[in-house]
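What follows are several structures.
Nothing in this text is a laboratory measurement; each read-out follows from the coordinates by a stated rule. The structure presented is a predicted model; accordingly, all values stated were derived computationally and were not measured. Cβ atoms are built from the backbone, for glycine too; each structure is taken alone.
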Structure 1
Amino acid sequence: MTIHLGLNDEEQAMLEITERFSREKLAPHYQEREKAETLDRALIEEMGSMGLIGPDIPEEFGGLGQSALMAGLINETVSYGDFNMSYITLLGSLMGQIVARNAPDGLAKEWLPQMLSGKKLVALGLTEPRGGSDAANLILKAEKVGDQYILNGEKTSMSFSTEADAAIVWARTGTKEDGAKGVSAFLVDFSEPGVTRTKFNDLGTKPVARGSAFFDNVKVPASHLLGEEGTGFTQVMQGFDYSRILIALECLGAAQASVDETWEYVQEREAFGDPLVRYQGVSFPLAEADTKIEMAKQLCYHALKLKDAGLPFTSESAMVKWFAPKTSVEIIHQCLLLHGHYGYTMDLPHQQRMRDVMGLEIGDGTSQIMKLIIAREKVGRVAVQYQPYKKSMSKGGA
């Protein structure tokens, strides 16, 4: 049982229930779900019934009105048992907050209870093939015709691409010259005619079904516009500040699972007449791993407390987003090596955790982008000078 300072009795009890569910229901079948390469919808609905999806969403929309810190702890705990299932809790909070803050009241009350119960999955449709980290440079077009918008274009690197029931899709409603101010967000039902989807053959996170969605004259009611036209980019950037912390905790939860399993293994496995744990070459790397995980977790908790207090946390969010996935991959790799050739087999979960976590060294912003954000928050936009690079490119520069 994990005790967290600052949690009341009700929150601590919920966390204990989540820990039990993660260890007993999620962890034993983590590898089996990868082989199936699909999400277990019944299991997702069970998570919804327990209040694990979007616990931070206001009660009026079917949430529990919990703190961002509590949502982070739940995401970390779910990931301890199954990294891929924690995408459900992650996107439940991210998508749920964007809908709760920006959707018309009727749309929010129609979709949020279904999202939080696990009956509907809503994906995030931002990245485009030519954009990547340049999130404001969108081509997908939304043209208003009467009381609806017509969408044409492609989104890629979308989690739940073939599994989702809908997506929040960011599209250009203004001109290219408008930049980020010409971007708007829509809740798009994937059952609409003109939507087709494909799934990538990724190294990891196979049940998450990352892939592309194509929009060919897809009609979206104007009532599905989130907020005002031109405000979509701000919506997603505010959401990313939050989701990056949840991602960091997601990675750290998986790393902690590998470390805990390895501590057990090195106490049981003997070499030269002694358990492996008696050798400092074995115990010291694990001691270092626990130290790094705990340090990173505490910065995550601090950032979530800043959010709960209504204080800025952009810099802290970027810090944990570049540090936690990288550190978690390194730690899981070390755990794999400490299991020797047995660890190198597909029988143990370390190889899967390493492959799964690695994807989040890219998703929601690479380490290079995160460091740019930290520098910008420290000294202002003088730290992010794109224009000289663009000029050199126009002159044939490398």
Structure 2
Amino acid sequence: MKKRSFVLVSLLILLLFITARGEGAERDPGVTSDTILIGLIGPITGPASWSGTSLQNGAILYFDEVNEGGGVNGRKIKVIVEDDKCLPTDGVAAVRKLIDRDKVFGLFGGVCSNAILAALPLIKETGIPYQAFLSHPSLTQPVIKNVFRVGSIPSDVHAYYMVDFAIQHFKTKKLAIVNQSDEFGKYGAQYLQEWMEKKYQMKPVAHEVYNLGDVDFTSQVVRLKNAGPDVTLLYGFPKESAILLRQSKELGLNTQWVGSMSIADRSFTLLAGEAGVGSVHLWNWGPYLETDNHPMVNQFKEKYEKKYPGHPPGKPHALDMANYAGARVFVEGLTRAGKDLTREGFIKAMESIRDFDSGLMGKVTFSANDHQGNKAARFVINQAGGKRALIGVTLGE
């Protein structure tokens, strides 16, 4: 009798253990029976906060939409936001907090190479899934098993497109380069110059650098004016770029501006005003937010207006839409990973995505050997009266 009781108790303990495992005792961090915890990283404060708030607004808009529809395979998405301030130390701190303190399942976002490159070794070491937005090539070249990029193209490809377009579209080889001094601008300028030399055997007639937060560009403009470039390649953020163009107009600099993707933003158009008319900027998303009469764009605008009433002028803009679309890709990976969600399963699910159309930024494709989701790009031109339009040139398809 005692032996039978012992056996029954042992079986009961085993059953309870198996049940506990099924209820999540052995789940990966950030996953419970009804929740998936995601860490969102971005410059919520500081000189690049315009991009961080767009990252946050766009992504959370879609995650909330998913939750309202019942979640992903029965689980609701919970987002914890950490501010990297676009600084290396804060980037590392933000990632470490999300991994060690909050124990999130995966990471989303990051728009500043300055912050995320410093944290990349930690992300790689821990193996935590990360869907990134920033453009530095090292995120996807070579492939890092747990890191995927959606919404932006690598800065080397970005630069190649800018140089090719400037030379072929404007029929000139007299180019200058201007860039901001952080990691984003430094590497962008490096690739611009490398591609000019490699493909066209030419060097820029001038190369000027400025710092984030600068408001006086007189010395740079004067030197550019003396060099006389037909086209100036600008690798920077909207605020400083807009001031630079306004001061260039005031000081009589006559050059065609070709800007990076980061400047193809409504905030630049509003800040630059008439000084920005005629400037051209890379655009590597699908339909155009302002002029394309696209059903999903119109739906996105309506949802954004409803969730963020009284938003600043110029919103929503490109990054809001791109990160809303990026969140759709992340959720697609979660959905494909199934009910038994693990980090390894999510990574495999992401690698299975082929020609996924979010409707807002072109088709996304991954594989085990390629974690760069988007490759194509077009250009947008600023027009009088604050209007913008796409130029009918598509690269990288």
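One of 1, 2 was used to compute helix-only ellipticity at 222 nm (-39500 (n - 2.57) for each DSSP H run of 4 or more, over all residues; to 500), and the answer was -16000. Which one was it?
Structure of origin is 1.
For which of 1, 2 does Rg and Dmax of the Cα atoms in Å, calculated from the coordinates, equal 21.6, 80?
Comparing all candidates, it corresponds to 1.
Work out the source of 0.85 here, i.e. which of 1, 2 gives that when FRET efficiency 1/(1 + (r/R0)^6) of positions 143 and 327 (r between Cβ atoms, R0 = 30 Å, to 0.05) is computed.
Checking each candidate, the match is 2.
When you work out mean projected area of the Cα convex hull in nm², for residues 167-270 alone for each of the structures 1, 2, which one comes out largest?
Between 1, 2, the highest calculated value is found for 1.
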